[in-house]
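Have a look at these structures, which come just after this line.
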Structure I
């Protein structure tokens, strides 16, 4: 009986893949053409896109981007793991943009949304391998891919990409246990590699802990998982070693994460709109994140109470327990351990372990729903099925109608329990009567269930202020709301730097348009640069990453190579710049943003002390190479206001010259009297060594698997 009930539908995985891909398009249709009416905002728009567009344009011009001159007076680009430069799907996105002058923002959004489908399909394949009912596998995968944690984080490319590969690792662990073959551990190894290359080390660390927790009850497999994760570091060495190189310069930020002990924080697991996540809502009253689990998870967990077999639930329950302990951090026990290590403090953050909660919920949901579907039921009255289908369809239509104007009319606070309670009730009734149905009635009931679940996740999870924004993101090379003639004037002096009024726009916007700034918003801000900005008079660090620069401090402006300030006409800085006689406003000035030129600007290079007998002319200026023709009657130190990182090399007349640290963070070389050619070049040693290690690891593992397959 159970076997017949579990076999109510057995589509091929390829069929499920195609149908789920189509469903994912419908699920996110408002983000995609031709229906597009919102975009993915925040970090994806202001951080990931400028970085990836910079990489794409560099590759298109025939150079590999190793150095990023656009923020913080320069920092390692290959060492910034958040860029996802070596993540294979990133290169697929670059290939899809072949022929374009710049990266399409839509293609980046497509990449993010495609990972939601990858998360669903991999989770479905993993659960299907447990021989559960097909509907149970689909609903369990839906909890993993379409519930709150992932949809809340659509703006975070690395988090979404790393999260999507988690089921692949658990699938490989299950197969290694069932088949008693270590070869299946290639899945957690590949998943770990992709999760790490995806660019969010805290997500990768959560992934590694979840994998080891899942395998902890089979000690031989657990050792294999540890080895697989270690080997993944070797495969990803092309990114790991440059990141280690850059991390050695990074300002240490000793924090563990947010306070996740307030029970109210977790209420959105149950009530999707308790905090009002509507697009038109005021987020100032926000006290939590969107974490809604959905009706399948609730029913699945309730059904597990009556399920007699618990042995197969122990591994996912272990993931759940470990993730909650690390997230809640009881009595500060976890943070006390983590904060003793600078490495752990940077890769172990409690909030990212909420990924383990939804990862564990997927199989728990599937086992619970499978239990419901395997129970024999008495037939119900003939009218009951169509009425149930109509109620599910009607309720779904109602939810979509409320959602359509960007979802500001859903109940909030404790009243928000009404809508998920109705969904759960109708869903539970449908699952309860489903085992007794055959033929068309069963098909229609399954369709109504999937519709209701999909709409439930969509209505509360997409087009919300946490993951949606209005407007458009174009690829124009003219800075937004700035006169094109002004933009051309600024670009004509690209070696100089421009300061952004932090009350008007964020510095990453300048990076997208190829403009350099001494500011930034990046976790890889170096300790030396932080020290420099703290020392310079009137340069005011407003938080860990942001830097606010005072235009009245001319010494700081000249040291940093600043020539331009950009602000808006209604800001306080605009009035200050207008009144300062050392600045002039560039014309025409009809646009929203106004650009002021510092009249006493100094380029970010030159002799340490000026004099009439000294001169310097730039003959080559690229991110990774700076060449100058310099002249001095007495010689002296030639300086470059570019951060001194491992990998910079200098030559004088083609001969190696020693680089000295200058002004805490910058570079200088001694140049003798006369006319000379001075060159600075950046070549990441970590990149080259890492590439050799990665290639060696891949070839060695391929050879090992090939030899095993022949035995």
Structure II
């Protein structure tokens, strides 16, 4: 049955201070060119690839200047200067203190100004309260990078934001790149160089929030870089994300993000990581209003609508986690684990209760726990008593782990081709058997490419089996909780599924306008809401099917139109500022005779006159009844620009709130994936004896709306097709009602 309520299904878009994509000129230096032959912009004028800043000389400079260096006792700059001197020695850089009144600092000759530096430096560290005057001096000396520690900028309010704007402009004019302001010394920490294997690269907008990841070096997890981005007046999260994705030693990128500066830049950086198969794990605050407010006060940015951020991250393979403990565990696993050979997970334990508990949680989380073949179970029963279950989970009863049988069991499980991951939860130590079990798992891990995970549940954490055996292995990943293990393993399998089939939507994004664009532009009315009739013309311009209908201005014309359209008909008021017609009684359905049409015309026009609504006429429409009511729409996100939403539609759209959102460009495969995210996705397959509907037609509408969003995105503030009636398979989809608001 026809529904006509226009429900806005997008989340509340909070205002955000953003730089429009493509607005900021990219410095001509220190960048790696994008893909050869690629067009720079899509049809909306947004970039299709991002230059990768060459940050080698930032992290490994040959020469460093410290502006405002000090060795005076009790001064904050003194401690910072000492740390920078030690860091410069570690990376092999020549350090030059700069201070107008000192001849030397810590015995190192001191330049009185930037102009007096003995050589051109790669990196300048600004230990001054106002970095702005120094920027121009650095530009004249052709310094490549600067770090501004000073606070008091956008994080403090409107006046600070203006000061930051001036600082940003000065940096852009200079041609150099700057980290900060409101940053810290995390980039210049002492990293352990005795750890091997792929490393985690860390990006944080709050230095303290990166401490748990940095501390993982103490349990054997290698860290290669730390970028504390602060207020991101210039260098931002996306720059470091793109750079880290290109570094051969980086196995995963861990991020703590409070606000994104440029939505498109972030997506392009995430796309680069996805193309290279580098996992990105992120905590993004702002899920709640309180978190969003705190993020703004801390970094001078407001978060975007969180469901759009969530969808954008998922779309480009960024693994979003909530806790810093999850950030640690998921990043460590993804950095170190090899590509899975299968997606089957086997739970192996010395306790039936432990195995059952873990398996229950793992299955609920979506992990696949295959039943082992009868032949494999028979093999395991050679070492495990026959009365114990070994189908998966595998319960060994305890005693076999204490002797030669333990390793035989592990090897037999790993030899099964359906098994890609073996997880052994050890809820508490029970030496000496738990020591033998830990060693067997470590030894087996050295002989296989399959992932072995251990959950060491002891609250003590000082046991030799844990501290030395398990943490001493780079091939076994050890967790302290069931939930973090399951979260990490699921992320690991999901990441590789995603990257195995990844096709960048930027490669397929349209670069030139379609023939529909010129027709659609002629219908746009800046600052106005279109009538339903005009909104449907907009849909027609993009090849989206609408019902047979005519716009009439008299009762007699309505009767003639009904005869042409074919009974039964629907009649609706149509006006430029008219929405929520059902609530006002401005929709009449199931009209089957000329007298009903005449009466409906008079009633609709009387209601409009009484309500003071200006109409452009009455629509007499074909009645379409059989199908599933969906909603497809466009809205404008302050951070990412145009977004496309699809969900269950009809008059309950705002109550059900069952929708998926995506940021263009996206592929047909992603449009189909959006449908699978819906709680009511089963409706599309047919329920209660109903036929399955035309999902292909629904996907086609989503893709056509995406094209409209790309081409009209900066002119179209909002579009709602509700309901889009999706008919039985092979019969298409019809837009029964539409609302369009021009920017």
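General observations
- Set I, II, criterion Cα Rg over 2.2 N^0.38 Å: the highest-scoring structure is II.
- When relative contact order in percent (Cα under 8 Å, 6 or more apart) is calculated for each of the structures I, II, the largest result comes from I.
- Mean count of other Cβ atoms within 10 Å over residues 252-259 from the coordinates reads 27.4; which among I, II: II
- Among I, II, structure where helix-only ellipticity at 222 nm (-39500 (n - 2.57) for each DSSP H run of 4 or more, over all residues; to 500) as derived comes to -15000: I
- Each of I, II could give Cα extents along the principal axes in Å, for residues 404-579 alone, but the derived value 81, 35, 30 comes from I.
Here, each number is a calculation from the coordinates, and none is a lab measurement. None of the values given here were measured: they were computed from a predicted structure. Cβ atoms are built from the backbone, for glycine too; each structure is taken alone.
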